[in-house]
Each structure stands twice: as structure tokens, then as C-alpha cells.
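Q: What follows is a set of structures to go through.
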Structure 1
Amino acid sequence: VINQGTVNIKTSSYTDCNAVLKGLQPVFQEQGMTETIHNWEDHGYLATYINKNGSFSNLRIYPHGLVLVDLQSYSDDMNGRDEIDHLLNKIEERMKELFHSSFKRIKRLPAIMRGEAIDRYWPTADGRLVEYDIDEVVYDEDSSYQNIKILHSKQFGNILILSGDVNLAESDLAYTQAIMGSGKEDFTGKEVLILGGGDGGILYEIVKLKPKMVTMLTSNIDQMVIDGCRKFMRKTCGDVLDNLKGECYQVLIEDCIPVLKRYAKEGRMFDYVINDLTAVPISTSPEEDSTWEFLRLILDLSMKVLKHDGKYFTQGNCVNLTEALTLYEEQLGRLYCPVEFSKETVCVPSYMELWVFYTIWKTRTE
């Protein structure tokens, strides 16, 4: 395991790069580290320090008042992290001595663990890196469609990750409730169509509400996802994935587009359509991105099988992706029939970000 520590130091005035270099040299020399220096005259210094045990440090000094220190240490126990913490403490103490009058800010980042057997770093939808408290790989398999991981988090429970995308954790009932209308709908005796939802969460919650029939129609969510969730996401799906058919539900593992086209041709209609296939794409080129084309097609087909007074629920994306969400709303004005929509923002625990959900319905006319 590689332990990587980082500290950023900001002073309030011009930095004497040579003074910083000479001031910090004894700190590294105490560790028995050899030194290599690059000097760019008016652009500061880069100094590299290497230890016999394989650890090393990069010291970058900028003349405009910024000093960056990165350290790496290899270890299969806590010694590597302790070594980094000790050295960073020494550097901070020395910098405060050198710049006590013009010292402005110091920021030490948590150590990054690289090369671990368990990957704990996953990006948010808007590109920020989140470190999860992952302590176990529960399930990790490649299907014909995607990589399927279920990782255990101490605070979120088991988390389903499909091809690097955090989908749902056992803690994320808020997501399931939001994509079902946040408790405002009466599903009793209703016909419901779920698109996607391979984790079984939506199906499990709706079956509790006594619908007439729920059809869950997957799209490229293969049997391995359902098998993995049935075994390791039972707090989310309960027992509904134990059998693909129950008293008031059926799960069809088929491409949803041909089935939706067939339903439309047959005149089959639903009170609710819940689309849990994919989030609004980050791409800002709807005409060129195949995911946008897929979303538009699903929207049009869903409207064709949605009753006139029915509702369509779907996720959007994280609240920070305002441009992508605006583009999605523009697509709603290009469907074969006029629609209206509302949206709400919900905090999904394992996403560690606010998420936008849409309710869409056909424009009511006399």
C-alpha cells in the first residue's frame, strides 16, 4: 500500500524561495533523505528527497507565496502513515518558525491510500473525489455488460457499484422514496411499470403498497446484477428478487425498448411509469450523445404507455450539474405530446450530494 500525504502552505507575501529551501533542508536530512534540486530562477524550486526505504517527497516552492509538499511511503501496516505524519508535523513547525509574521494558511489533506486491495475512492457525479469507509469487498464480478461490485461501508451498508458508478446503498431509502413520488401517491390497485431498478429497491417498496400489478422491465441489467443484489442487498430488496414473479409483480429481463414498443402497439397503459435506467448525462451535446438519444426514446415510449392522468417518475442528476439538467428539461418540450413537470431535490446518503428527481405528466386538456 502506498500512503500519500499532502500539505499546502500559503503565506501572505512574496516568498524567499531560497530561504524556504534552506529552512526545510534539515527536516529532510534528519530522515536520512538524499536531495535533488531544480531551480527555475524566477519560478521557484522543485526539490526531491529520497529515503533508503523507498519513501520520497516532492517540495515545490513558488515565489508568490505558496509551498506544496507531497510525500509517499510504501507500507503494509500503519508505519507508512505514521512516517508521513511525523515528517509533515516537522515541516509545519519549521514553516511557522520561518514565516511567523506572514504565515497565512496551512492545509493538510488526509492521507491517500493507493494500491489497496479494497478501493475506497469513488467520484461524485460532478467529479469530486469521495473517500468511503469501505472495509470489505462483498461481491465483484464481470458480466457481459458491466463490472458489478458490492462493497460494504461502515455507515452506508452494502453499496452497489456498476462499472465504477455508485448506484445505490442499503442506506439510500431516500432515493427510492423520491423516485416513487415522495409518499404523495396512492399505488393501491394501480398498474405500475418500472424501467431498470435491478437492485430491487423500488419493486420492494411498491409491492408493500398493494398495487394491482407491477411490471419491472430491465434494460441491459443482466441476471448477475439481480443475483448479486438478491444475496447481498437484502436490506434494499427484501425477498422480491427471490422469485421473478409474485402475486402482484413480474420481473422481465429483456431489452425494454422492444417491449415498450409492443406495449404501445397493443394499447397497454399504466398509471405510473418509474424510470430508473440512467441519470441525465453530463454531456452538453444532446444531439451527439447516444445516452441523450436513449433518454428521449424512453421518454417518448413511456408517454405512449402512460395513462392520460398517469405520472412518470425519474431521477435527474446531482444538483450541481445545472446545465445538463436544463438540457433535460428542454428535451421534455420536444416529445410527441405536450407534458408538464415538477422536480424536487433530495439528499441521497451514499451519494454525499443533493440529487434532483422529476415528476412528469401529460398536459391536461379539456
Structure 2
Amino acid sequence: MKIWRVPLAAAAAVVLAAGLTAPASAATRGDFKPVPLPFFWPENSIIDVDAASPNSVWIAGYQGAITLPGPIPGTGTQIPGNPVVRRWQNGDWVEYDLLNLPNHAAIQDVDAVSPEDVWIKGVRYGDDKSTSPYLAHFAGSAFNEVPPPPGAGSAGTLEAGPSGVWYSTPTDVYRWTGDIWTSKWTHVTTFPEITLDTSYTRADDDIWRLGTTSEWSTTFVAQHWDGQSWKSFPMDTDGLGVGFGFSDMVALSPTDAWAAGTDNHTSPATSVLMHWDGTAWSRAAVPAGLNGLTRITKGVDGDLWALGHTLDEPAKPGLLHYSGGTWSRVPTSAVPNRTNIYATRLAVVPGTGALWTLGTTTVGTVNTGVMVLSDG
């Protein structure tokens, strides 16, 4: 286990940014401050963030990407150098061993079920440029590799939460039923054909897949698995063109689910929210000012948060809050010394409701890398 320590003054600032102060109401969320990161090699990226407690916030990504030469001079393939997984704990960034994972790998997803129960999913790269999935589970001291289910590819998705752990391959979904002594995935169902935009697994009998009927189709459909069979439900997407797509979704119950997306067919682009009420999917009113939505996630006390890009104030993360049947826009703080942030991940800290987010920032047209923010 390695501990990266930031200077004392920076550590004090990060303590405030890490959700260790008293919980704030939804109305006071959004006062984001940068969280100082440990040293990473150049050519790095932070891809995901998740939180299990104020003392257990996780980031994942890679550092030290290299370019493998191609057959023609000036061409090549960039692959990650070292995988990155860090935990924010007591004012320090803590690094843990990723067992059986050598260099040239990226961690794409971190799911913190509880402070000492964390899952990660990534991709490892071979010397021949081949890729394979990497799954691992943390139980307090290191990440132990978990063999993926049959047919798992690099494009698979992991979903881990208090109700279970699922892994979706391009064709099937499996639930983890093993323990630290056994590696076992139980097959849940096979997916019907769809050009997938996003999906969500809440339980073995509550699985959603949203997308179009084919690669070039503009007919959107929602497929739902109820434990017995797949059913398709039409979606009210009138007026949404070929530039529309779903970016994320969340299901609260079999009769309450939400999906977020962006319609790039309009100018400027339009944010879209869709709601499932147990009978049909319909569009919901979206507050003005955001020209794209990237994430939607559960908060505390049954509320929801949606994240996106702010059109009128691009240096501020776009933030929407849902409570009492209405979506409202939440004012946010501008990222210091940046002209734009495209926020892509959002985590809610259990207990405090503090928000952590990350996104790519720019100064003018120059990419300045990924910044991690918190309003704790």
C-alpha cells in the first residue's frame, strides 16, 4: 500500500473538498473546488470517480500512455502505460496493489459498494496490441483479480451496488454469486438485438437497455427484462433526429426510471430527460442553459442529480437536481483558470450528499487535462 501525501496547506483545502464538513442541503450544492491530485506521469487521464463515504472516494484511469509505431512512419496506436486507482482517505491519496495486472492497462470503471467493498473494471493491452478485460475486487488491502464471465470482452460493462454485482458482455448479463474462495458468475439472461446507447441493471428482474432498432435507425426503443422475458416499449422521441443519443440512465424501481441524453441535431445541442412511470416513457421538462447531459445518478432521500455541459457558463459544470417532481438547475462554481469544463462523471457521497465530479478542461482551445472537483 502506498500513500501519496499532499502539502499541508493543500491537504487542509482538500479536507474541505472531500465531504468532511457538515452535510449541505441540495440548494447549497454545486460550490465545486478543485481536489489536488497526486503526481501522475504525463499522458494521463482520470476516467471515473465513485464514493462510498467521505473517507472512501475513488478515482480510476491511467498514466504514462505510449504510442506503438505503426506500419507507416507517423502512424501508431496509443496505449495506456500504468493503470491508476486511488482512494481519498484522511487527507491522503492511497494506492493499492492491483494483483495480476502488469503495465499497459487502463481502469475505466470503479464502483464503491461500501468503504471496503470496491469493484473495478479495466482493459489490459498485450504486446501484440490485443486487449482483454480486467475485473478485480477490493476487500481492504489489495485488489484481487476476478475472472470475467464467459465471452467477456473489453467492451463489457460492470455494475456493482448494494443489491448485487453484474457484468454485461455484448450478448449476455451475469450476476456475481461467488465469494473470496470461489469465482462464479450466474447467467441472468441473453440480450435481444439492439444498437445500444445505455443500460442499467437494478436487479435480476429489472434490467433496461436503451437504443435504436438498428445502427442507422432513428427509431428508439426501450427493452426491459422482468425476470421472465424481454419486452420492448416505444419512446416519445418525436423531433429528435439522427444526432440524438442516450448517455446514461438509472432505475429507482420497476415503475420509476430516468434516462439522460443529448440531441446534437439542434443548434445549439439540446439536453433531453426521459422518464418511465411503469407504463410508458415520456419526455420531461429540462431547465434551460445546458447543451448536453452526460450522467444521471441517485442522490440521497430519493432525489436525483444530472450532470452536463453549461452553454452560457462553460467554465461551470452543468448540474440539475430533481426533487418533488421537478428538475431545477443548480448554480455551480467556475473552474479556476479554465475557460471550459466538459464534466463526464458524478458521484454522491453517502451520508453527506457531497458531490464529486471530473471532466476535461480547456483554456481557450488548448486541452489542459482532467480536473477532479468536489463541493463537500
Structure 3
Amino acid sequence: SLVAPRHTDCNAVLKGLQPVFQEQGMTETIHNWEDHGYLATYINKNGSFSNLRIYPHGLVLVDLQSHSDDMKGRDEIDHLLNKIEEKMKELFHSSIKRVKRLPAIVRGEAIDRYWPTADGRLVEYDIDEVVYDEESPYQNIKILHSKQFGNILILSGDVNLAESDLAYTQAIMGSGKEDYTGKEVLILGGGDGGILYEIVKLKPKMVTMVEISFQQMTIHFNNTAYSSFYVLDNLKGECYQVLIEDCVPVLKRYAKEGRMFDYVINDLTAVPISTSPEEDSTWEFLRLILDLSMKVLKHDGKYFTQGNCINLTEALTLYEEQLGRLYCPVEFSKETVCVPSYMELWVFYAIWKTRTEV
């Protein structure tokens, strides 16, 4: 793309760039919209084609699509783009405000490398291997290997966690400010095993982890920081137990039995991206989990959970509004952490029951 001065002579730009495409033996089709500039398409015999869009306000766009697996084909594409860029600079001389050339978007390959961030930006990962790709009864589970981030767990198209992301686990555990020694801990979800692995090292009295998908739990990362070692070998140990169940009936059962925990860690789902909580069943589920968790949380206990991307301010505000609708009054604090594989800043919440003097 190129940004030239306003009131650009579209016809002069078109005539200046035409020879570049004609040298490649490309067939030309031109659409003229009078006050709205030109669209020219150029088609090559090998199936590649280019769109040239020229706007009167000074924006010139060139999109090139090609199917080529060999280096010669890629060199030809680079040569054409170089010629177009050189010609544009020649046409506009020093009056060009900006020239921007983007890397190629590769479509249709066996390994998908493009995944959206929570706030809707497209990120290209350096994926070089599909480690795992299967459907569970609840979601699609992928593990893709990244050169930068190691194995990345992707659940139903959402980047969940990578071997690089110890910062996520530390944040959802309180960022090293909590003493788990001798404490009762409840983990909701946490199927990658990272939270369980880290807490067990801190000598708690008992950690109970409730994960609905056994399939997700048995797919472990090779990095020791995110190895589901305990989960894979045994579902029960000296200071932990793993329940393969839906957490809602488990929470209801614990509340009825009067079982209480020092810490409840919710690693089930991020804050919904929705502006209508009353119309979104995900918000209802979130409030249900919050209410049930408060019922099994000790008076001086803490509830930890992820929020969402820091840019989703409206969704985060809605979440904080939900905290005022629980059966008991609560207070909260939040922390923003950079999670490497997310490529965005992520918000985490600590929530506790309001401490009133008796």
C-alpha cells in the first residue's frame, strides 16, 4: 500500500504502473468509477493475479495472490513487488507519505499459523508442527508447536496456554504473594496441569482439582513447568486429588456438605466478550460459578481467576458489575500480566468476601 498526496491523478498512476504488469504478460481488466478511482486486475497464465486499487484521496493498494511452492515462484513474486514499489516511488517522487509492504499471508497449508487475539487482532505464530488435533465431547483440542513459545494448547480455536506461559499460572495463583502451605485449595478446570503442578510444590494440605475433560488432561506439555505429571500418573496423591467431573454439581455438593477452602482458583473460561450479560448464557454460568465458589470459600479465603485482554474494557467492567450481584458482598483487586503466547496484556482478578467486624 502507498499513501500519496490527496487529489492524486488516478489515470497517471494507472498508466505509470501498467507497464510493470504488462512486462509479466498479465491480462488486464480495468474498472473506472469516475470520482472513485480505478480497480485494475491483472491475471497471469500460471494462475496468479493482482488487484490494483487507486483512490483519488491518495491511497494506492496492490494485492498479489499466487500459488507457488518453489523458490523460483517466490522470487518472481518478490521481483514483481519490487518493480511495483520502485515505480510507485518514481511516480510520486518525494511526495509519498508512506509505503507499507506486508509479508505474504499463506492460506490453505496443513499447519494453520494464524490465530486471533481476544480483542480481534490477527496474529501469525511460528507454528512448525501439529502435535495433536482431536475432538473431545466438549471441545476441539489442538496442540501446536511454536519455535518461540513451545507447545501451545488451543481449545476450540482459542489460544489457551503455552510452555512459555508460566506468567499465567503465577498470576492466577496470586503472583507469589500467597502462602499455600497447609492450605485447602480447589482448582476449577486447569486441564493442562500447570496450576496443580505449581501448587503441589508449595506443600498444601490438600488440592482438589475438578476437570470435566479427561482427554484434555492426558495431553501434556513436555516442559517441566507445564507437565501434567501428577495427573498422568495418578489421579490421587499425598496432597492432591483430581476429579473427572463437571464442577457445578461438585460445588453444589461441597456447599451442602459445608466443605470450605482457603483458595478457589477458577481456570474454566475467560470473561465473556459480550455487552449484554442478561442475554448471554456464558455470563449466567460465570455468576453461578462465582456464587457457588463464594459458598465454599472460607471467610478469609481468596478466589483467583483470569479476566480477559486489557483492551476489552467494556467486558471487564461488566464482569466487575457482576461481582456486585452475588449472594454475599465481595471486594476485588486486579493485576495486568504479559502472557507471552497471547501477545497481549491479560487481566487477572483476586476476589474475597467483604471483611466486616462482628
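Please treat every number below as a calculation from the coordinates, not as lab data. Quick caveat: nothing in here was measured; it's all calculated off a predicted structure. Cβ atoms are built from the backbone, for glycine too; each structure is taken alone.
Q: With distance in nm of label points 7 Å out along Cα→Cβ at positions 64 and 320 coming out at 2.3, pick the structure among 1, 2, 3 it was computed from. All intermediate terms of the calculation are to be shown ahead of the outcome.
A: Values: 1: 2.3; 2: 4.2; 3: 4.9.
Attributed to the structure labelled 1.
Q: Taking Rg/Rh (Cα atoms, Kirkwood Rh), for residues 144-183 alone as the criterion, which structure among 1, 2, 3 has the greatest value? Don't skip to the end; give the middle numbers.
A: Details: 1: 1.06; 2: 0.94; 3: 1.14.
Of structures 1, 2, 3, the maximum of Rg/Rh (Cα atoms, Kirkwood Rh), for residues 144-183 alone occurs in 3.
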